[in-house]
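Dropping the structures in below, format is structure tokens.
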Structure 1
Amino acid sequence: MEHTSHEFLKALLETPSPSGFEQPIQQVVRERMKPFADEVRTDSHGNVFATRFPEGRPADAPRVMLAGHCDQIGLMVQYIDSDGFLYIQPIGGWDMQILLGQYLTVWTKTGPVTGVVARRAIHLLKPEERNKVPDFADVWVDIGARNKEEAESLVQCGDPLTFALGYRPLRNGLAASPAMDDKVGLWVCMEAVRLLHGRLLKAAVYGVSTVAEEIGLRGATTATYAVNPTVGIAVDVTHATDVPSGDKKTQGDIKCGGGPVLYRGPNISPRVFDLLEATAKAHNIPVQVRGTPRATGTDANAIQIAREGVATGLIGIPNRYMHSPVEVVHLDDLSNSAKLLAEFCAAVGPDTNWIP
């Protein structure tokens, strides 16, 4: 992976972006893409668009939208008790059993505040409590405050929280971090735009950092309406099944390091799939294929049914331990996905047929 691109990836992963609180990471995106895009803009919803226009900007040039969502699952301060402990509610989908015992960061207006998620020690739990997954009302965040007044001098209701962020390289090209979902997809889309810098294009290419995917594909819905793309490709993570608990019978045989995952199914245009597959073959890019028999629950779902309908594709980045503080991906899968998208966009022109 190119050095500055690797630094960009780390910056994304180390910047907080719970759904609805994506402003800090979008500033990282804007700064990164200024040298490589013809236009960088942000809409009132918070989506960021980094655009390459075709030579001469012909009126009949197709529009390609590449969407990766910048938001991560998070938490929100809901209540502060008299002793200064914080009670929280989820932003997005959480597994409470993973949350217990984690270091968290409260992202306040005056700066980050460290806390820990706690409940009564196992020695003090009743037998029936030990076998029950607690509710959010049963746990609290301890920031070390003496009382409510001290806590409220630092934190206010509505402040977002995340896992303690941090990028950690592993062996054999793997890396671990919270929020690989979907900052790696965002990285792929923006890296594809970077790779197109200086190349003559026959299509307009919109790299879009979408917001609020984790709470209902909201950013992709508004961004797709604005772009009105001819073809759209979402890039998100997908479950890697090369782990002891991997269920290949339901999720497919998906390996970290095996290449981008090309989706097939009713959420996917067969024309887009075929061109992605042909492009990968022409440029010796390894890919994996996964079938999905329904709408995917990714930005691809919102893109496909925008306006009068959009020819839509979906690329998945194999990801171990999704929605946890230790999500794991392979860096080669990111680089190969960006290369595939760049070559796909370079191949699109006014004569490309998207009709199934």
Structure 2
Amino acid sequence: MNTIEMLMPDENIDRDALHEVLGPLYQDSVFIPPSRVLSILATASMLQLDKLIQHCGEVMKETVSAQTVCSYYYSAESYGLPNVRTMCFQWLLDNLMTQPNEQLLRDVSLDLMKELIASSELLVMEMEMDVYTKLKKWMFLQLQPTWRGSCRALLPDTNLWFDRSKRESGGTAFLETQQGRAFVPVFQQLRLAYIICNLSSARTIDHDAVIPATWLNPMYKDQWLALLQAAQTRYLQIFDINVSGLHQNRMRCGAKICRDEMCSWRWTGLNFGWDLVVSYTNWCIICRRSVLNTCGSLRVSLLCQRKIAFRLSLASLDRAGNAVFRKDTEYQILALKKDQELVVVDLENQDVAFPMYVACNFLCLRRRGTAHSED
């Protein structure tokens, strides 16, 4: 026969892939270019060539980037490469919020985005509101796959599209429309309590009419009661905390240190009136409780001592988005008096690279025996 017709069980398998995979049966080595690795992986999986499958996995690990990460993630899931899948997921946690890449947003599926947004390991810059904004742009690109434009034009075009949708639906929240229902599981992963405590963010959420009021109203009530509790609690109670089951309650925020020089930033209104100033100097990251009267989102608490649980994650990424330095702390209890400061991370004698991203998870510790207890 001059021509053999074969029905392949996988659309990733093509004629060239068969040629490339069968070749190693007759020679010692095979060259796998990144552009062909998925087709070769699919073919090697069909033929159960375990060594070649592992070789493909190594090539994928070495070439993870914004252009390949999603296709690698889905393929690793399909062809049984859990280490590659884990690496790609970590890459997305590190880069989803730090890279302004609209094609990357197009490639992230609904299920994958849900898993990413649910994670407390997501490298958030600056606050939780930025996660909402990223989700809004992602949803727009999923609904308008033919959109073409610059990264700078993406958010204005996204806002115009949702404004038009709001008018056409008579003000119905987008997630309650037929188009929006599919995205509900993803938006449910947002930590809304840390968005609505900022006036500007709350107004944006209200104007966008993406999130239903039935989600927000209970949050406003809970936050108001928590604010009253924080303002009227005079004494600090000491108790242990178990953070394992509190993923959705963790506040996520972060900052970028561009170079090795002194810098500082402020997370205002933290834990209802605790202004936390974070600074980097002399290879140390220092937290200081500020009681200066600033124009923060909430008035500054003058209680003698405030208490919070926190975990700090540091990461330096190369141009491809791969971590070249990483350091995570365990959860610690931070109890600071007025204007007291504390060194929380010492980086001396460590192989730090810049820019370095600083991400933090906070748990606000409230009194025992209330609806908001997190002990």
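Where a number appears in this text, it was derived from the coordinates with a stated rule and is not lab data. All of these numbers come straight from a predicted model, not from anything done at the bench.
Identify the structure, out of 1, 2, from whose coordinates Rg and Dmax of the Cα atoms in Å was calculated to give 21.1, 72. Going label by label, the one that fits is 1. Each of structures 1, 2 was scored by relative contact order in percent (Cα under 8 Å, 6 or more apart); the highest score is held by 1.
When helix-only ellipticity at 222 nm (-39500 (n - 2.57) for each DSSP H run of 4 or more, over all residues; to 500) is computed for each of 1, 2, the one that comes out at -8500 is 1.
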